[in-house]
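Listed after this line are the structures, all set down as structure tokens.
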Structure I
Amino acid sequence: MQIGLISLLDGLVYGMLLFMLASGLTLILSMMGVLNFAHASVYMLGAYFAYELSRWVGFWPALIIAPLLCGAIGAAIEVWGLRRVHHNGHIAELLFTFGLVFIIGRAVQMAWGMLPMPYRVPASLDFPLFSLYGENFPAYRGFMLLISALMLLTIWLLLKKTRIGLIIQAALTHPSMVSALGHDVPSVFTIVFAGGSLLAGLAGVIAGNYLTTESSMADAMGPIVFVVVIFGGLGSLAGCFIASILMGMVQTFSVVMEWSFADMLRPLGISVSADDLLGEILTISISRIGPLVPYVLLIVILLFRPRGLMGTRET
């Protein structure tokens, strides 16, 4: 019971962090059809920018300035990069963003090195929020949940209650019609790309001191973010949210599960021996294969529902 409740809270925190990072990528991929490999790299930049800014102006100004810098970088990438290669097709766009991963990664290593940065939780949030079965729940994790919830509410209000939100939603599925109505669709693309980069930067700011700020953090988060986007379905923020929470819970719970599939079969009267390959696989504990579980779920969803959980377009 104790482990279950603590894992539930940790999974919720991690899932909301995934949603913050994946929501912007969902909009970018849905609207522009661009598989932005550099999205996690912008997330990494957000963490490093916040680390540097927090040294000079403190954490709270960095919480605002660093995401804005990431948004500006995203706008520059779209205007001076993706827009120029767009006429060459999606392969050129994919290769461009793939190249950005290496450029940003090497730039970060040249500027800050390869060792983890001492980016710490601010002192004002470095205390236990409450205790559960003797385990303290840090206030900073509660802060992460609050920021993620506010971001979710802001995105919903922006897309559902504002004119620009209606234009963005229309451009997701009918860009030609939106352009025919007199709207500047390329500028809408820039706004969406910059907004997605801003959200990635914000995720980096609040995750950099929760996890670790290092040059490999983009490689650690990038694959699972794409799993979330595809699993949730293109064009569906609701699907992205559900997939984020699900993947967060799956990854958190799987690392504490010491039983195996053989243990699950034993109450049914099925005995599994580890003498052959299949038996050896079935006797492996879930905690040892926990990082692979989201990818197994992705394969399953693609086999039975290629558009994703709540997607409106085929992946």
Structure II
Amino acid sequence: MYTLWNTLVESSTNGTFLHHRDFMGYHGQRFVDASLLIYLGDRPVAVFPAERDGDAVYAHRGLTYAGWILAENLPSEELKNVVAATLRHYQHLGVQMLEIRSVPDCFASFPQRNLVEVCLHSGGKITARPIHQATPLPHTITDRGKVWGRKKALAKGLSVKVSEDWSHFWQQILTPNLLRRHGVTPTHTLAEITHLRAKFTNQIRLHGVYAGEEMLGGAVVFDTKRCAHLQYTTATEVGKSLRCLDLLMGVLVEQVYGHRDYFNFGVSHIPATGKINTGLSQWKESLGAKHVFSYQVRFNCLDSWTN
């Protein structure tokens, strides 16, 4: 069902290439797959990327966001049937808890709150509201500090271009910076990101900032149909002093991805505590970012669930 799954995702109202089987498969050995392809009659109308852990099923935790990925023109009444059929299926398998993380609206062509409302009417409870920050496009950055920084970078002769030097960015800039500042490593290893880049050449890009031939910083962008998502961005100490990221973000938001509906900067909370990283949030706001909500919804006690 590989082709059928991917075809539905590509034509869906809220799916992105993250829900493609090739993307889900890059770390498939870490999860017990429990995904569903859902039909109404003989028509496939939804996919549900999921994995099982004991008696619990999660909308795939290897993905930033996941839940029901829906075919176009699905009436509200049929949406209720999709949710109900999913709950019945997992109930019959002895699943006690089901948890989803809805797709943020910036990636979807219709408000995901509609789907969340169906979940709530079906017995689900909202357990978290992750806040993404995304800039509606087109947008011109007017923050005085960012405008000044961009002019400084240009005056120093810096330039932005698509790069294929993933190894240098990963090993010499991104990983050392994350370890030094946060004590963590990138979510993706170099091998994983280059594997994904080979699979999704048109969707995953590395944009570098250069002084001549020297890379001073960069950004990895996941480009979807409606929204460009900033996955990683960082710079060397020299690059920071030359305000290379002000130049980079200006070029990406205003020019490279200006034809998309949104430029998404992701969440700004600290995973360990759930508290907002104020500095990070303010940086995103200076680039025009607004709050975009998503919802974590949990269904408990499926063995007692009835339609």
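Here, each number is a calculation from the coordinates, and none is a lab measurement. If you're wondering where the values come from, they're calculated on a predicted model, not measured in any experiment. Cβ atoms are built from the backbone, for glycine too; each structure is taken alone.
So here's what we get for this one:
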| quantity | calculated |
| --- | --- |
| If relative contact order in percent (Cα under 8 Å, 6 or more apart) is computed and equals 31, the structure in I, II | I |
| With distance in nm of label points 7 Å out along Cα→Cβ at positions 103 and 215 derived as 3.1, matching label from I, II | II |
| Of the structures I, II, the one that 61, 36, 31 was derived from, the read-out being Cα extents along the principal axes in Å, for residues 7-150 alone | II |
| Parent structure of the calculated result 0.8, given that distance in nm of label points 7 Å out along Cα→Cβ at positions 23 and 63 is the read-out and I, II the choices | II |
| Of the structures I, II, the one that -8500 was derived from, the read-out being helix-only ellipticity at 222 nm (-39500 (n - 2.57) for each DSSP H run of 4 or more, over all residues; to 500) | II |
